[in-house]
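Structures follow.
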Structure I
């Protein structure tokens, strides 16, 4: 087999690798989890996702709504019940941000989902917030790319889940060059948040996937584009996470956490009830 053929096959194999398996484990920090629960309330299956209205809010005619993408639906429902003011639509589409992006590449789906929720319950939902953990950001990217949806959505929460590719397909050395295509709409939303027109919260861990940009790298990119400054802090966060950095500018907030293992990633998801409070 010729050398050129070998190189081609090796390159193809690397391109197909979705993420380097992390060798990192973590035995020091506690990793508490929310207790699995099914809060009382009303559940309505929708064409995309499931609507949950906490029991105390079932008689309301108008409710704030957040739509959550990726992760067990019961976590989002617990967050809604604890908030005392939100209804939630939980959407689980599988693994990988491309799965979510593909589903919501049907740009009529988001509006149809909201309309179906109102028709089934007689409730007017608003303001509308979008939240996502990990791969779920792919759905938010597609939704915000539609001008009518962008205007409708007032708040966005990204939990350890803003990713993109590398220019030339590989990181570094030193600071990596990121492909901006998947980040541009989030930058637009972040700028509107800094100006006070929207609200945006971004969290990230220190996990390094290797084959695509980490949430730390995309967070650094956002900070640089916005022209804002991180500040170093040491603070306990949700689920016993350890916060290391923060950015606050207008109604934009970014929080960086220690941890480069799978449990650290899940910690942030189980912090959803606490992060939801910040959207208020």
Structure II
């Protein structure tokens, strides 16, 4: 029989919406299993619209609670995750983001302190195997100081109960992370200095553009919503372009800036042509 004094109190919940993530779901869950089993966190996977083995594979990981929805819609999955979770704060984690147990605890604890309402870990990109164009884009993106305190970059953000109450339910928009980021002023956010989350970059420019068009669609949806008059919701395209230009220090950074701006313009002009949910499958290849 375990000693109650040795059982840690729950630090929060981790909610992972998953849509056909069988190739990678164990990769994100395995590092978090220990702190789920010992009671430090609630670990909830909401499989939405999955037609693969995502739910089956997630259930094989100790400590994971799996919920299945027939509808493939991320905002619905996030809201169901909230209905299932019983503790605060809550960390919402994309299934393609790799995060350590220590980083999860650090981010949840940072929000629990009460002086900020939303927090995110530092993030990094794994570009091994990606094309030169894709690597150049992400090098340029990494240099943009304007994004240094954005909580949408890591694929993981934690909200306090008070912070979540600011908007209630997740709205039916494509980009939940950008929406959440836009609800808070800089003084209400924190980027936690801990082990970085790692996200694999798309392999090709075509794969990258699919992601960029989806993000653009989400931004437009939010900017066109009832929140558009809020001063936290601004189109930062010009600011970003100027920030990218300011990072040029030589031929390589100039080439990277050109790639970044060219792809951004292409995604901006072409996102309306697609009416389907676009995502990059190349970064979801299973580990060897």
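Laboratory data are not the source of any read-out in this text; all were calculated from the coordinates shown. In this text the structure is predicted, and so the values were computed from the model without any measurement. Cβ atoms are built from the backbone, for glycine too; each structure is taken alone.
On distance in nm of label points 7 Å out along Cα→Cβ at positions 34 and 194, which of the structures labelled I, II is highest?
When distance in nm of label points 7 Å out along Cα→Cβ at positions 34 and 194 is calculated for I, II, structure I comes out on top.
If FRET efficiency 1/(1 + (r/R0)^6) of positions 82 and 258 (r between Cβ atoms, R0 = 25 Å, to 0.05) is computed to be 0.05, which of I, II is the source?
Working through the options, I get structure II.
If you work out mean count of other Cβ atoms within 10 Å over residues 130-137 for I, II, which one comes out largest?
I
If you work out distance in nm of label points 7 Å out along Cα→Cβ at positions 154 and 218 for I, II, which one comes out largest?
When distance in nm of label points 7 Å out along Cα→Cβ at positions 154 and 218 is computed for each of I, II, structure I gives the biggest number.
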